[in-house]
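So, here come the structures, one by one.
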Structure P
Amino acid sequence: MAMPIIKPVLGDDEIQAVADVLKSGWVTQGPRVAEFEKQFASFTGAGFAVAVSNCTAALHLALKAVGVRADDEVITVSHSYIATANSIRYCNAIPVFVDIDPLTFNLDPNLVENAISDRTRAILCVHQMGMPCDLTQIKRIADERSLPLIEDAACAVGSEILLGTDWEMIGKPCGDIACFSFHPRKLLTTGDGGMLTTDNKEHDIKFRLWRQHSMSISDTIRHDSKDVRFESYPELGYNYRMTDIQAAVGIAQLRRIPGIIKKRRDQVHRYRELLEAIPGLILPYEPEWARSNWQSFCVRLPGDCNQAHVMQYMLDAGISTRRGIMCAHREPAYKLEPWRCRSGQMQCDTEPSRCDALRQSERAQEEAIILPLYYEMSDQDIETVAATLKEACTISTD
C-alpha cells in the first residue's frame, strides 16, 4: 500500500469513548454533543460552539444566519473544496469568485473591493489547508461595507493568527461565524462532522433550532421533563445533527490536538530542510502573523515539471500525493450553476475551464502538489518523500 497523504490519529481513548456511549444507550445528539461543544468553545475562545453533521452543513447554516437569500452574491474563492461554493448555492445565492494570493493560496484581500456589488450580502473567506487568511484586511473591508464575514475554517483547527498584539485561535471568530470540518483528513476527526463557532447569541439559538428540524423542544429537554411536552416546528429546519458517538470521539481527539500540531510543525521544519535545495521548488509560505496547523504540506513544482508525471512517479514509488486544491469554476457542476468572477461576467468567455480573473487559482491547481503529512510519519518517511520528489522533479524536466 502506498504511503498515504494523511492518517487520523485514533487509539484506545477513542475506542473507550465510543464503548461508553454505546453502553449508555444514548447514541444520537445528547450529553456528549453538549460536552464536546463546551470544550470546543473553550479551546477556540469562542462564546458559543454548535456541533453539526459536517462542515458543509455548518457553512449552509452560517450563510442562512447572516441573511443570505436567493439571488444575493457572496464573495469567496473558487480555489477551495467544492463545498464552499455549493453552500452558497444551497441558499440560491451566487458565488463571486475572487483570485488567491499565490504565496498563501488564500483569498487576495486586494481584489475584494472590486468584487463587491449592490447584491453582495457576505464575504466567505477560507483558511486554505490550515493557513490563516489575512483576516485583518478582509475584516476591515467587511466592516467598511457592513458585510458579514464567515470563515471557512474546515482545515484550520488549532491554527492561530496575530490580531493586533494578541495571538488568537482560529474559531474565536474575527468575523461573525467560523465553520470547521471533522472529516478524517482533518487534524481532529469524528469520522465526519462539523462545528460552528460564534460570539453572537442569536446565531447560536438559530443554529441549535435549525440543525434539528427546527423542533421547538430539544429531545434532551423532553427526555428530562417530568411533564408530557409536545414539540412544534415553527420554521423550516434540517437534519444536521451530530451523534453522541461522534462527539465522544471528538472529545478524545480534542485532547490530542496540541501534541498533533507540535509534531506537525516539527515535521514541516524537517521537510523544509530537505526540500529547500530542489531548484525551482516553492515551499509553503507562512506569514509572520500566522501560525498554521499544517493541515497539508503543499509545494509548487518547478516551472518545467509536469504535475501528473511527478505524481505518477511518486505513486509508482509507493508515495501518495494530491494535486493542488481544486477550483470550483472548472468543475462540470459549475458549467450549470451560476457564478461570476470579479470582472462581472457570469462564467467566462475564455477557453473552457479558464477564467482570466482567476489565473492564480488555476495555476495553483495545475502546478502544486500535496505531500504526505501525518502524525505517525517518521523522519525516515519524510526523507524518503523528499528524495523521491527530487528524483521525480529531475526526471520530469529531462
Structure Q
Amino acid sequence: MRRILSPVALGALALGAVACSGDSSTVATTTTPGQTASAGLDGIQTLLSLRHAGAWRADGVDDIEVWICHVPVDTTAPMYFGLPLRLPLTTAGVVEVLNARVTTYYDTISNGLYHPQFHSGGEANLGISQDPHVCVDQAIIGAEDTADAVLVVADAEHVPGFRGGFGTGGQPCPFEPPCPVLNSRRSAYVGASDFNSVWGAEPPMDLVEHEIGHTLGWAHSGFVDGAQYQSALDLMSNNAAPREIDPARRDGPDTLAINRLLAGWLPESDVWVAPPRGGMVHLEPSTSDGGTRLAFVVLSTGVGNASYLTVEVLSSDGYNAHLPAGGVAVHRVEVTLWEVQANVPLVGAAPFTDLLQPGEFVESDGWRIEALEGGVSITPVP
C-alpha cells in the first residue's frame, strides 16, 4: 500500500554561520558555531506525541483514490441549491490535473519526503436532499483496499458563502500504520468550482492542496477575533493568498514549520526550545531541508494540552513568493485534547505578511521575540 521514499535534498538556504547563546534555569550556556543552546525538548512532548501518532500519513507515497460526486439538478442541499451547472468531470481527467500540480506541490514543500499519488476510483451519487458527506462515505466504502485516502470532487459548484470543501485526517489505525482508508476514513472533498472550464488548461489547485493538508492532520490557522482564514502565511489559512497577489498563481502558499514537524518532515534535531531565561537562536528558513528551522517558547504543558509560541523564518520565494519580504513569523499555538485548536499569527495585522525585520520585535505572553542581524532573540519580558 505505502512505499517509503528516500529523502531528497533540495538545497538549504544558507543565512551565514550559526552563533547562538542561551541560558538554562541554573547555568548560563554559551555555544560555539554550529551549535544551538536549548533547554531540551521536554516542553514539546505533546506535539511530539501527536507527530508519532500521525506522521505515517505524510511519509512516502500516499495512494489517494479520486471519486466524482454526482449532484442531482433538483437538489435541495443548501450548498448546491439553485445552481444548474453540472460539469462533465471524469476521474481520469481530474487525476491528470492533480498528479501534475498537487503532487509536485507536496513533493516540493516536503523536500521529497511526501508524494501523494492520485488514481481513478469511481462515481458516487447524492439523493435530492443529501449533502456531500454521503458521497464521501460511498467513496470510502467503495475504494480499493490499497487506497490510503479518498478525494471526492462534486460535479456541481457551491453557492457563494459556503466553504469550498473539507477534509479529515481520519481515525487512528486499529493496527500498526499505515492502514487503508476503510479503516482510517482519511478523506477530502471539494466542489466543482476549480474544475470549471473558465480556468482553461491550468485550474487553481490551492483548495485541493489545502484539503489534502487536512488529510495529513493539519489544522486551520489564522483565525483572529472570530474571523477565519486571515493569514497569507500558511496553506491551512487563506490558500488563495498567492493568487490574490498574482492571478497567474495556481498553488497555495507554503505551510508553517509546525505542520512540517507534525508531518515528520522536520526532525527534532532541527527544533530549538527556549530555556526559561531565554536565549538567541539562528534560524534557517523553515522551507529549507535542514538546520534549526523552528523555535518554541513553552507557555504551558500537560497531558494532551499545551500552549506555545512558535518562531520561524519565512523567505519570500518559491510558494511564498507572494510575500513582500522575508522575515520572522511568530504564532501562538494551542493544543487541546490532543488536537491543535488554534494557530494565531502575532506579527502585524491581517494578512500578516509584514514579518519582523532586524531591529523589530513583538511581545506576547510575557516573552519578547526580536529579529536581529545574526539571529532571533527570545527572552522573557523584564
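Readers should treat all values here as calculations from the given coordinates under stated rules, not as data from a laboratory. Remember, it's a predicted structure, so these values are computed and weren't measured experimentally. Cβ atoms are built from the backbone, for glycine too; each structure is taken alone.
Thinking only about relative contact order in percent (Cα under 8 Å, 6 or more apart), which of P, Q has the largest value?
Structure P gives the largest value of relative contact order in percent (Cα under 8 Å, 6 or more apart) among P, Q.
Can you tell which of P, Q yields -11500 when helix-only ellipticity at 222 nm (-39500 (n - 2.57) for each DSSP H run of 4 or more, over all residues; to 500) is derived from it?
P
Hey, mean count of other Cβ atoms within 10 Å over residues 66-73 derived from one of P, Q reads 15.5; which structure?
Of the structures listed, the value fits P.
Work out the source of 69, 44, 36 here, i.e. which of P, Q gives that when Cα extents along the principal axes in Å is computed.
It traces back to Q.
Using mean count of other Cβ atoms within 10 Å over residues 82-89 as the calculated read-out, with 22.1 as its value, let me know the right label among P, Q.
Source structure for this number: P.
Matching task: 5.8 is the computed value of distance in nm of label points 7 Å out along Cα→Cβ at positions 138 and 282. Pick the structure from P, Q.
Computing distance in nm of label points 7 Å out along Cα→Cβ at positions 138 and 282 on every structure in P, Q gives 5.8 only for Q.
Have a look at P, Q and say which one yields 24.8 for mean count of other Cβ atoms within 10 Å over residues 170-177, as calculated.
P
When you work out mean projected area of the Cα convex hull in nm², for residues 90-241 alone for each of the structures P, Q, which one comes out largest?
Ranking P, Q on mean projected area of the Cα convex hull in nm², for residues 90-241 alone, first place is P.
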